[in-house]
Structure 1
Amino acid sequence: MNTQLLTETTKRGRPKWLRMGHLRFSRGYGHELIEAGVLISVLLKTPGSQKGIRLIDSDSLDRYLEGLVEQQREAVK
């Protein structure tokens, strides 16, 4: 399996791709956000494998969280 995705970093020096387990909320909620198109993800697995590694694009996670911050700021006004 190519591990280049696992070592790629953003311009800020943070990991570009995060494992589902690194998210600070449940896997179920993470999958809901993926299905809704909020988070960008990729599944790494070798042909014939039943299991793989689900990676989340950290930039899409940042956009989601920044959007929540903006919503909460607007709600306070």
Structure 2
Amino acid sequence: MPTIDLRLTGMNIKNIMHRAGFKTTDIQRAFGFSTPQAIYKWFRGDALPTVDNLVILAHLFDCTVDDLLVLSEVNSAVA
């Protein structure tokens, strides 16, 4: 089953943000965050943006939510 790779997703969000011409402070303002700490947690893979925030990021960066997420396969034995 696929799972979301938090670390790679965070790196991906940061790369897409830079390619779209945004800075962390731009995202902070767009979300109305008082500090950028939540965004840095996303970048490090310590946390994943909520579904609502992923939709907003995709809109800001002119991409899809799928473009933001990095999935990895986890092999599990099914009995």
Structure 3
Amino acid sequence: MWPQIMKLNFTQQIPQIHIPVFILQGRHDHNTPSILAEDYFNKLISPNKNLIWFENSGHHPVFEEAEKYDDILLDKILPLCKE
């Protein structure tokens, strides 16, 4: 899938999303570099968007900072699902 992934440019192909967007980003992620995630977040048009940093994580904050990850799911994302 790497050749297909390399052709993606979210900033150009998906400039706007009409639902809430949460980007949960490991600060030390080498697969999805932080600078790219932040750049897309800053350009993205969405009615509700959140960029949440995991300062002690790489590509897997769900495992590397599991408690913080779970808290975000329960406290920030789940309430939106009930609306």
At a computed -9000 (helix-only ellipticity at 222 nm (-39500 (n - 2.57) for each DSSP H run of 4 or more, over all residues; to 500)), which of 1, 2, 3: 3
Label whose coordinates, when relative contact order in percent (Cα under 8 Å, 6 or more apart) is calculated, return 51 (choices 1, 2, 3): 2
If mean projected area of the Cα convex hull in nm² is computed and equals 6.4, the structure in 1, 2, 3: 1
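Since every read-out is calculated from the coordinates, none of them should be taken as a lab result. Since this is a predicted model, take the numbers as computed values, not measurements.
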